[in-house]
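Computed from the coordinates by the stated procedures, all read-outs in this text should not be read as laboratory data. Since we're looking at a predicted model, the values are computed, not measured. Cβ atoms are built from the backbone, for glycine too; each structure is taken alone.
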Structure I
Amino acid sequence: MRVNLDNMDFGEEENFAQLLDASERNSTSGSLQIGKIIQIDQDRDLAMIALPYSKSESMLYLGEIRDEEGKLLFSVGDEIELYASGSDNRPNVSYTRAQREKKIRQKIEELQGNFQDKIIDAKVIRKNKGGYVMDYDGVDVFLPRRESAFKEGLKVEGKTYKVAITHINPQENTIIVSRKRFFDIDKSTRKEVVEKILAGNGIYDAVVKKVTTFGIFTDIDGVEGLVHHTEISHRGMVNPQKNFKVGDHIKIKVLGYDEQKHRLSLSIKALSEDPWKEVEKELEVGYTIKVIVSNIEEYGAFVDLGNDIEGFLHVSEISWDKNIKHPNDYLQVGQELDVEIIEIDSKNRRLRVSLKKLTHKPFVAFTKAHKEGDVLKGKVVTLTDFGAFVNLGVVDGLLHNEDIVWDRGVKCKDVFKVGDKVEVKILKIDTQNERISLSKKLLSDSPAAGFAKIHHVDEIIEGVISEIKDFGIFIKVDNYEVLIKNEDIPQEMKESLKVGDSVKCVVFSIDERANRIRASIRRLQKQQEKEGLRAFNEASEQRMTLGDKVKNRI
């Protein structure tokens, strides 16, 4: 006789004795019986079964006795073991249930005398009023609700948990388990094991159980342990998923036990002496050392110093060329390099090196070969809102928007595209900031130079207002643009001026390089006032001379 676990309801106050006693009073429980197939109805997908103590035949669903390909396992006349339950007049029969019952009996026989507090892994199949039916190696076991330690509302169906076997009843074919008991056993066992581990030498061989981004999980004598990614190597943080896999054998050292997380803190790097002590003792910034490229990323390369320490070679320290697209264009894993140490940070375990510092600086070589005013050919490598960077072979120079052409408002990105060849003149070499300013417009005369060929300073000119700005006005004179600033315009004229008006002024500045022509209305007025006063004085002197002559005659 077997207890129907799905129909049992275990109250919180009942004990296991009451549970088992209740099962004995269950008169509708079934049993294993030998039945004979007397007829098979393929259309109805049923088989008629004759049982030895039944007044009527029972029906068996054919799906229970088909194999994976759909073929029947038995024929008419075959005797098979079935699980029969219900009324004796026509019992319900099941071949699948019978196989499960046999499995339970076999499992109980295996466990007899050696089941108490045995820890097993079981999966929750379903929940009933009294607790949970779980699967253990193909056998149903029962976990009473009060022994489950599950939080209210927790979804447990389909999940596997560790439980302890607490009761077995061969007569009723039942196995009872407890999750609470497992916790008690586990806690007690773990405490003893942890104390033993911590009292030992702390060095163990272990097998990797799980690998995550933050570390490696393993266990020592059943106690879970974690090697944090910072404890893998003296080189610094290592990506565990790139270097380890489940099943790997590793040697570790126990650092301690985390009471809160219930796991051992482990280390791989603690098995060897800290190589940073050697770095602090033997190396200094400025030293040249040999290294081997161990890993290449977009932002730079990691180099092996040969003593379990990695240095970092940033992409900007690979070459003086500022247009490096990827370190792979210059380096390859396994390549040996001579580099210069540029930083040793023992506290943060960081060592930075430079490859370019051991090569000649292109800017210095360029300034030795060229000077301001030289004309060179280059290639546009970058376009920005403020101009273009032009590669001159070993260095880049900046061609600002205002230095493309003499016309105002023209931008490099509207004139050039990356890769264009361009001829430029060196406008300025800034040795302190290592910058080179370029000009294209200086390759031709400025409009101001053309103006200077037909006009001169202090010349009175007349032009038409072409543009009015906050700082002044522009006038056109012989198709040249002349600026008259506000301070050069009489106050009484400012509000009345408009585009198209004709204006007389005097030229007082012509800057051919900056392409600026300045004129002034105020200066013209002052000049005219001086000329008028001079003319008046000359006329007065002439009148006095004539009067003197007349007086002398009298």
Structure II
Amino acid sequence: MSACAQPQWVDGREYWPEHWGLRRSQIQELLTKLRQDDHWKRSNTVYTLVQDFVIPWTRGTGRGYALTLNSASPLEVNLMISHSWAENAEDFLEALLRSTRADDVLFVCALSLYQAADEHGPSIADQIGSSAPESPFRRVLEHIRRKGGDGGMLWRWRTVVSWVPSACLLLAACLYLLPLLLWTCVPGFRQCAHVIKFREDWVWGDYPHPWARLAPALAMLCATLAVLTFAALWWMQPYAGRMVVVPNREGDIYTRLWCTYEVFTAMRLGVHVKVANTLATAGCGRSEEARCSCEEDARRIRGEIADEGHTFPEIDRAVRLLFWRRFWSVTRTCVVSTFVLTVCMSVEVTGIVGTCDGNRGSIVMAIMSASAFVVTVVYLITSWNQGVVSVRLAFTTSVGLILVSGVGAVNLVHDFVGNDCGQLGLEVIWACEVLQLAGVSLLVMSVSARAPVRCHPLIQVSLVAVAIWILNDRLLEAWWRCLWHWRRGLSMSFGIDFWVPLACKWCRWRDCPYPCSVWLGAELGKSIIPACLLVAQAAAWGVRPRRVSCCVGDRPAADDV
């Protein structure tokens, strides 16, 4: 191995690893190029990508794939990628696209280093150097830390600051919707609107507690703060230097010594480290047992760890802390989803039940418990195989939820309607409504996963929401009513009374436009929000069906059929 690391050269000028970067758009172009290649297989790993594609593309240039693309204007790296070469190449590139911004410049070892190992450029050993400070990943991390240090406190606290707009917006929503959850009334600045009786008019009255009047004003204040902080962050553009760790389904991250050492070094240097948006786990091994494809690299890394006075248990703690942060991110998403579903169903309670029942608190708790249950079920289904979902399991779960909810619908719901707010287990009724909504949403997503063509996300959300609304609010309602008549020996008739939301039919829009708008928004949100959560979160976390029809210009993977 050479004594000192060597750069790559472009037109007689040397460039070091901090300029061996790729834009996010170039990652997308690479993925598209591979999928259009007749010799490419969906099951290829990063090893195959490098050996069969990157090396032939760059052989004889003396430059890595990144610098070959950007030889006219090399890009300054702000994002270090740590990953395993044994992972699926398409999954890896898709994870990068999900976890990066449009203006990010990525250092990816497989694409940044010159891999051909010929006389036209430096070898891998030449580029790595003989000491830790010379290695490409260390130079990139030092560069990110130096650039971030120039940005001051804003970069050091960027992770916390970036959550301020979202936190303010969520707090604003909580404050605005608090009267709906506590007293089932639509909040105004001085009064709140109650629905007097089932299917009848809304009336404005005083809040049950004087302090509740502050909720709308505080909500508006928090919303204003959210807008201002978002605008300030957009205007100031804090430096986005960081490291992204990409775990994979093929093997534990602990099995690759380079990965664990890179994570530990980045955290020790004070560089922000984030796990890529994937449900793949880190595994449960120990970094002391990790290996490198090159035994010489393994001896060198272990020597550097010992020379710097660190131990493998320290590295294990750092990696586990990182993945606990990712778990908290997933948990936060589940909690927000539970809250949003609870609010939508509670507003429907306001519109349909009104103030005739005395168990609003228990109804809201039942809705919240059912929402938490179905969100947990969906999370377990998606995370069971690290984001690769069995369509059969999802379909079976959806049918089970619908059947369980049907028991409540047939035995309780129509008795409740006929007895005008009789005490017939309202908590069970609304819990069953949540279970049915979850079952229908999973069913629609299971069916849509087999669609041969993928639409734009907005169109996909719209189609899924319409399908959920038709199946949940119209078809199943008519079917349960038909079964209810059959169970009681009455004449059966499967008919749909109307094809518009209940708020449009029952609410007096001319007299009460604001409460009716809130009710309509909640009723539509009951279908739109599950569609958004399922479609958006599946795209954000890389959830995909185990069996999926191929899209235009794509071939199914060997493990997908």
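Once distance in nm of label points 7 Å out along Cα→Cβ at positions 297 and 473 is computed for every structure in I, II, the highest value turns out to be that of I.
Computing mean count of other Cβ atoms within 10 Å over residues 65-72 gives 10.1 for which of I, II? For mean count of other Cβ atoms within 10 Å over residues 65-72, the value 10.1 is produced by structure I.
One of I, II was used to calculate relative contact order in percent (Cα under 8 Å, 6 or more apart), giving 15; which? The correct label is II.
Looking at structures I, II, which one was helix-only ellipticity at 222 nm (-39500 (n - 2.57) for each DSSP H run of 4 or more, over all residues; to 500) calculated from, given that it came out as -6500?
Working: I: -6500; II: -17500.
Answer for the origin of the read-out: I.
Of structures I, II, which gives 50, 19, 15 when semi-axes √(5λ) of the Cα gyration tensor in Å, for residues 329-504 alone is computed from the coordinates? Walk me through the numbers before you get to the answer.
Details: I: 50, 19, 15; II: 28, 20, 15.
Label of the source structure: I.
Of the structures labelled I, II, one was used to calculate log10 I(q)/I(0) by the Debye sum over Cα atoms at q = 0.09, 0.11, 0.12, 0.13 Å⁻¹, giving -0.80, -1.05, -1.17, -1.29. Name it. The read-out comes from structure II.
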